[in-house]
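> Structures are listed in the sections that come next.
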Structure I
Amino acid sequence: METILIIDDDVAIGNLEQEVLEREGYTVQRAYSGTEALLLLKEKKPSLILLDLMLPGMSGEDILPQIQGIPVIVVSAKTAVEDKVELLLGGAVDYLTKPFDTKELLARIAVRLREKSSPRLSPVYTYEELTIDTASHSVCVAGKQINLTRTEYAILKLLMQNPEQVIAKSVLLDCISMDTPDCTENSLKTHISHLRSKLREVSGKHRPFIWT
């Protein structure tokens, strides 16, 4: 059966989630802080993660960019639309607001696990000869794979999701801030310049849709 990691320092809510999940046949792991969660993830990867944001030490926002290849459902008391948008753009597959109905929690988990087990449902974006596979975090140009930094990947992913659209610098920074907290307004142009150079080296073509 699938294993689900609950990252939440609220013992009562964690116990409720664990009881509901184990009743459905899931195996449950618990972590009460961000540091503990990252240590657990080094030992064994769960099938899905339920992530609270307000954790001691490292926050959920700090942990999310470090989780790769595992669907993350954020379970938080934060209700602002801006928070939800940033986290979904930053890598979370879903967002559930506390307090929640346990039936809705189970339904969201079932949907995300079903998507995970169906590779064909993993988002793949294509623009001309560019392809980005968000499941494997791989980028190909004319069939040739290239290596990008985390910041370069986040920039390209956002642009591929919005082809033929002009994205303002402030919007781009805001959208990728969860994945790349080290990217600033001053460094953005440098990251984009490096990205364009890498793409041009492989294809020999100019990328007009990448802002410079």
Structure II
Amino acid sequence: MDYKLILLFLAAYLIGSFPSALIIGKVFYHKDIRQFGSGNIGTTNAYRVLGPKAGTGVLVMDVLKGTLGASLPLLFQYSDRHLVLLIGLGAVLGHSFSLYIHFHGGKSVATSAGILLAYNPEFFLIAALIFLTIMYLSSMVSLASTLGCTLVLILSFYYQDWVLSTIVAAVTIFVIIRHRSNFRRIKNGTENLVPFGVVYRHRQKHSH
């Protein structure tokens, strides 16, 4: 057994555990983001509670957590690129179950995307385009996250890389499970909308 890989996985977990939204909220806005909005420390709640600048900062940091964690095998000169995907999962677990905040965390969509950026930048750009398109059409980050992951899983088969498809499938299932409460709100018509996009404009138009 290569114990260095276990240490790299733990290091990726610690990187993923860094609570970006919580730190930005406390340092720059004197707010504990867990006490506002959905209480989640992910990008969506950061946009909602702290605003677009902070939300974008959290998004970038959460993506880079996944990229940095996943890149550890490359930094230590492992030749098997599939280790990027496997070690990157440590960052995803860290973001969702952060050591620093009693094993609570976000839903790991941005951090998972960061793994793709390290492994296949082209596929990352495709995934980002899918996410942004669905979010613009639906005005819902939750729908963009879950439907986007599902479409990315289907597209992963194009690369004929069974390890990639297996990891994407695992992440997709994980993301869908983490969004169960969002599905209930979507069904009830009470899901939070981002302040742009087709559905948001439609609701604003019919609320006046």
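What follows draws every value from the coordinates through simple rules; no lab data is involved. Computed from a predicted structure; not experimentally measured. Cβ atoms are built from the backbone, for glycine too; each structure is taken alone.
> Tell me which structure, out of I, II, gives 1.04 once Cα Rg over 2.2 N^0.38 Å, for residues 21-124 alone is calculated.
It was calculated from structure I.
> Comparing distance in nm of label points 7 Å out along Cα→Cβ at positions 53 and 197 across I, II, which is largest?
I
> Okay, moving on. Here relative contact order in percent (Cα under 8 Å, 6 or more apart) was calculated and came to 14; which of the structures I, II was it taken from?
The read-out was computed on structure I.
> Also, quick follow-up: For structures I, II, calculate distance in nm of label points 7 Å out along Cα→Cβ at positions 37 and 93 and state which one comes out highest.
Structure II comes out on top.
> Ranked on percent of Cα pairs over 14 Å apart, for residues 109-188 alone, which label among I, II comes first with the largest value?
I
> Another question, if that's okay. Quick check: -13000 is what I get for helix-only ellipticity at 222 nm (-39500 (n - 2.57) for each DSSP H run of 4 or more, over all residues; to 500), calculated from one of I, II. Which structure matches?
So the calculation was done on I.
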